[in-house]
Structure I
Amino acid sequence: MRITTWNVNSVKQRVPRLLPWLDERQPDVVCLQETKLADDAFTELLGSELADRGYEIALHGEPAWNGVAILSRAGLDDVVTGLADGPGFPHQEARAVAATCGGIRVVSVYVPNGRVPESEHYRYKLEWLAALKAVIATGPDATMVLGDMNIAPADDDVFDPDAYVGQTHVTAPERAALAELQSLGLRDVVRERWPNERVFTYWDYRAGMFHQDLGMRIDLVLASGSVADRVRAAWVDRHARKGKGPSDHAPVIIDLDEAPDGDIGPVVPPPSAPVTKRGAKKLPQA
């Protein structure tokens, strides 16, 4: 079974990329984030195209912002939207949807950005992660949490730690909240597969960040032990970040039981040299 996650940064804008990608990569389960469409608008836009490809869909969206989805050709049972007792900002946003697909509890999440450390957005992010942990703690043994976590787990997951000083995504409380989630027995299967390589999933649109490979790894796949032990390949599809009209995120692809494209996938981490002079490159927002 091939399970994937992709922050598409507006599914409406990404239709010319999404449908050919589904045809090329043939995923069985797709977790989408930042769809930015209400459920009825998503269904009107893509419902027939996805049905023609054999996908059932579970949606939790809202107009213009946020939005998550699960597309599945491996069954779609016990759909739950949102987080039980989750925080609101002020209402509970469309940031989580869960379903059982092929015997695995799949949870597609779009964690709040946090914006600025110590802000109300940042506190909301930490509260949201605590609510996510509470939900996952009550779930079955076979579980995967996939999506845009908006957290780089370690300094190795950003192009240059010095460039991120004072920024969200890398602070100690955020990383501690992620570690708390993983303490439930969830394993970071991409980092397990690529323990020492530069592996990024997000590159800012500005300042040529993708072409310089100045990115970060914030789109994660966390799997319980029974699922992680089935992983045969885990890779980032960098080709989907190239060309005309891409998302600023690349899809992450996990192959269970079999690896049809080989055990490392067709897209290995890029050969570009790492930053050797710390602080030489700045973030566009800085």
Structure II
Amino acid sequence: MTALTLAAPPQAISPRRFASEVWLLVGRGFRMLPRVPERLLDVTLQPIVFTLLFLYVFGSALHITDPAGHPIRYQDYLLPGLIGQQLVFGLIGTGTATANDFASGVVDRFRSLPVHRLAILTAQVVGQVLEQVLGLVIVVAIGLLCGWRPTFGPGGLLELVGLVLLGLVAFTWFGVLIGMVFRSSDAVQGVGFSLVFPLSFLAGTFVPISGMALVPRVIGEWDPIAALVATVRKVCQGTPSSGSWMLEHPEVSMVGWCVLIIAVCVPLALRRFSRS
């Protein structure tokens, strides 16, 4: 059994076979959902609670203005921020699912099959991205029902979809790497929340960065999540950001961060997978 587990799959693979392997592995993940529907709680129930909680608690006490001093409805400020935050929060669910797969021995069984190692990890990413898309759709639907009114046209919608997919892919790969490093769902959730939750608050998701004290303001102005939030807010509402070069050029900053994360996490995940 050990020999089968450590046997390396063939490295040369055609794109058609690679796509077929990924599709089969993604299908295996979705076939498991009826047996463990609670796996979707982080992309269904959690976004609803977050949206309603912050909208009606913070929104009743805050008065937001843009850098020019024009008032902004809190729905139009919050919902783009929640979309940007949701991209990053997906890494926690991804890391937990990856850690569970390694702990349960599922990955070892995959190793015994003639499946390319990249197909195994890519299927994990694709499946998690599809689940995160469900969460984003719920956030958007709840936001529209609560009065959010984005102002983009067809071109802005296409830009938003492209940037959101890029962000999902980048942070999902980050989550896969975290799940492979810690190998425990409890550890992944602890590390993930400890890292993401403070950064999401400092990123201007719920309140403007400009009103923060010096130290959190400086951190927030160079927070990677702030680039995502500022990008979504600019595309959806046309609201500019200021305070640092990154916030003044959010689209470039977001693409740069996402490309950097993918460039670092993909080879590290493959290397970790080979050594596991």
Structure III
Amino acid sequence: MSDLSTHPPQDVAAATAAPASRAGGGYVEFAGVTKRYQTRRSSTLALSDINLRVEREEFIALVGRSGCGKTTMLRILAGLVQPTEGQVTVDGTSVWNGARRDDQALSKLGLVFQDSNLFPWYSVMDNIALPLRLRGVDKKERRARAKEMAELVGLTGFERAYPRELSGGMRQRAAIARALSYDPDILLMDEPFGALDAMTRDKMNMELQRISIATKATVVFVTHSITEAVFLADRVVLLSARPGQIKSVTKVAIPRPRTLDAQTDAGFQETVRELRHQLTEEEERES
């Protein structure tokens, strides 16, 4: 019997209502979010009427075809892109008040991108501690926190190394540690492992699972890999082609912690196939 269950497209409204609140982390809500990019000559509707609630400590993966709006959703939540309509809230506080961002809401967010964006002239320790330095935390405290975060992500012994001396996977570990240094409630990740080789990516997925459990952070994770999404997430949100709309929400019921062997489970493979089928159907309709 499969230990995975899937919400079909017609159940999107019910599926986007998250489970009951849990302690820890922070919750996120998209309400009627639409994004239109406007230039003097053209207008592009990137997202249309996105409604989604992400509960505390929940791990949500956003998947879909290139250009479907996954990253736009994340950037609106991160306060980097202003929505055209609707609002996104963090623990009930709107990230956007008109054209202005709310610092209280943004203070609860940590961001990790595909490029680690480490400063090459800073050591691992100094890169991890940088957000604390910018917040005025004294040197002793921020170094202690950076050391703690380096240990959490498996970089003990590399605190004094420079980014050029690290592998791609190790640089991403440092980027995750930096994002976690100020103890954010919510971790936003935009294809953080997309540039890594398959074996390193598997290892980083295991590490991310361990870190998310240890920190009790809420995670919103963008990926092109359906297998990665199903392995990591509590729910997988599939977006339609542009303009991005929520096409389906799939609940992954495998208990944590998960091992890589979970990917051989019949239920796991069936869920991956179903999500790929939904993508294929959409492509065939447009061809």
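No lab work stands behind these numbers, since they all come straight from the coordinates. Given the structure is predicted, the values throughout are model-derived calculations rather than measurements. Cβ atoms are built from the backbone, for glycine too; each structure is taken alone.
Match the computed value 47, 35, 23 of Cα extents along the principal axes in Å, for residues 76-195 alone to one of the structures I, II, III, and report its label.
Attributed to the structure labelled III.
Given a value of -7000 for helix-only ellipticity at 222 nm (-39500 (n - 2.57) for each DSSP H run of 4 or more, over all residues; to 500), point me to the structure among I, II, III it was derived from.
Going through each structure in turn, the value belongs to I.
Between structures I, II, III, where is distance in nm of label points 7 Å out along Cα→Cβ at positions 92 and 188 highest?
I
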